[in-house]
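Chemist: What follows are several structures.
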Structure I
Amino acid sequence: MSGKPLAGRGILITRPAEQADGLAARIESLGGNAVLFPAMVIAPPENTSALAHVVGNLRDYDLIIFISPTSVERAWPFIRERHGDWPRGFALAAVGQSTARMLASYEASHVLVPEEGADSESLLGMDALRDVSGKRILIVRGEGGRELLADTLRQRGATVDYAEAYRRVKPDVDPASLLALWRRGGIQAVTVTSREILANLFDLLGEAGLPLLRATPLFAMHERIADAARTRGVETVQTTASGDDGLVSGLLDWFNARHD
């Protein structure tokens, strides 16, 4: 019997494939079996010319807010093509430490980011965003999503535009092999990182998979996701801190406290 804390535990990872490697490696290093089933695909935006146009006018903005690590990765080629000195001279903000770290990996050293929290509410609570009257702000995000950040900044007097750098797409996949593994007792936990991924997962698993999903402990990085899971009938939902560290800590806490 391995002494590793996740030994014998199958952990379902549902985030997009290109975002799953780090979490999978962490789970495997702790003895777990990382089971990859991406319930979302990240695709280019429908209108790349619109993105290119907005990016070409970045210097018109007093602040550029990146919503997620993906927003940084997907916008970066457009930005560097048109602004060779990026990120010098640009005021940047990030929704969460993971996004700030992604910006830092692209040499952005001065980024406004909440010390805690990884959502719009956390960023809006910062003093630097309380008085934005007359400011022009650009939000870099995927197509669609929550409007709270933009709406609140507009209420505070700012002009807000979007640069939509990617789309979230539900994949066309057959869940049969996953369901077979699940029925054999191969899945002990499910990780979900957005409400859209959760909705896609329910759709992809279909009626045959719903009892399995609802009966398996689900770990969500935000209370909004957790609430959505409970509403859909998931019996055991654990809210964790954000990022891979938060998910892994939540899994360790759960399995350390249980011996079944």
Structure II
Amino acid sequence: MKNVNEILKWMNQNQKINYDRLLQKLIKSWEEQNVRPKILMHACCAPCTTYPLEYLCQYADITIYYYNNNIQPRNEWERRRIVLRNFIKDFNEKTGNDVQIIETKYQPNTYLKEVKNLHNEPEGGLRCNVCYNLRLTAAALYAKEHNFDYFGTSLTISPHKNSQTLNQIGIEIQHLYQTKWLPSDFKKNDGFHRSIEICEEYNVYRQKYCGCLFAAKKMEMLDLKQISREADEFVKLNHDRYSNFDLVKFNFQHKEASTVD
């Protein structure tokens, strides 16, 4: 299957790269080869997976990779994990797809160690780039170790994320680990608006901040204590309901993360 660089070399390098167009070209190559690739898709939450799954499941088999040590506090990380499980279960039942999910153990110190000198960076700055690199590297390693054809991220659905930066980081990482990056800009073609519609259809919780407390604390009118209380209540009410979720793979054996208890 084609590597994104095989397509990039035929494009004008002096122009801003349209990563949505790159993805379309890649999909066309799959159709021409009559192949259905296995894709490991990093995701931070259910809302970010909505439109990417609706779109990509037409052409590929998708496994969601929940690796997000940047999310704080823990009960918010847990809430997003449960909501993501619930959405994938409902999505599979409604659409007939078989999306899987890989969950890793919550290890916030892994993230905090990497950004220890970047607390005052603005949202979208160097701290975010370090965070992207950390999560996409983990996804690339897992994809290589488990024979996925591509690794990617659903983060490009967000209008608050720099898709150029995310794709550049992904392309750099693929060279380091000899795997293939899936280019994307899922917010294109009204993807972000479609994600909002799907959230309404499936009654999906949409969080009020990206994940890290450094950025959240700078947001006006954001009551973190209230968010924590709501997350704690949600987790207590839903933990037993999803403790035996049959679409979650619990065999993750990565050197920097282990399975959820």
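Chemist: Work out which structure the value 17.7, 54 belongs to, where Rg and Dmax of the Cα atoms in Å was derived from one of I, II.
Modeler: Computing Rg and Dmax of the Cα atoms in Å on every structure in I, II gives 17.7, 54 only for II.
Chemist: Also, I was wondering about something else. Match the computed value 22.5 of mean count of other Cβ atoms within 10 Å over residues 50-57 to one of the structures I, II, and report its label.
Modeler: Going label by label, the one that fits is II.
Chemist: May I pose another question? For the read-out Rg and Dmax of the Cα atoms in Å, for residues 154-193 alone, a value of 19.9, 56 was computed from one structure; give its label from I, II. Spell out each step's value before the answer.
Modeler: Numbers: I: 19.9, 56; II: 11.0, 34.
For Rg and Dmax of the Cα atoms in Å, for residues 154-193 alone, the value 19.9, 56 is produced by structure I.
Chemist: Upon calculation of FRET efficiency 1/(1 + (r/R0)^6) of positions 42 and 186 (r between Cβ atoms, R0 = 25 Å, to 0.05) from the atomic coordinates, which of the structures I, II produces 0.40?
Modeler: It must be structure I, since only it matches.
Chemist: Which one of I, II has relative contact order in percent (Cα under 8 Å, 6 or more apart), as calculated from the coordinates, equal to 20?
Modeler: On the way: I: 20; II: 28.
Among I, II, the structure yielding 20 for relative contact order in percent (Cα under 8 Å, 6 or more apart) is I.
Chemist: Here's another thing I want to ask about it. Quick check: 3.6 is what I get for distance in nm of label points 7 Å out along Cα→Cβ at positions 18 and 234, calculated from one of I, II. Which structure matches?
Modeler: II
Chemist: Of the structures labelled I, II, one was used to calculate Rg and Dmax of the Cα atoms in Å, for residues 114-201 alone, giving 14.3, 41. Name it.
Modeler: Numbers: I: 18.9, 60; II: 14.3, 41.
For Rg and Dmax of the Cα atoms in Å, for residues 114-201 alone, the value 14.3, 41 is produced by structure II.
Chemist: Consider the structures I, II: one of them gives -12500 for helix-only ellipticity at 222 nm (-39500 (n - 2.57) for each DSSP H run of 4 or more, over all residues; to 500) as calculated from the coordinates. Say which.
Modeler: I
Throughout, read-outs are computed from the coordinates displayed, never taken from laboratory work. Every value quoted in this text rests on a predicted model; they were computed, and no experiment measured them. Cβ atoms are built from the backbone, for glycine too; each structure is taken alone.
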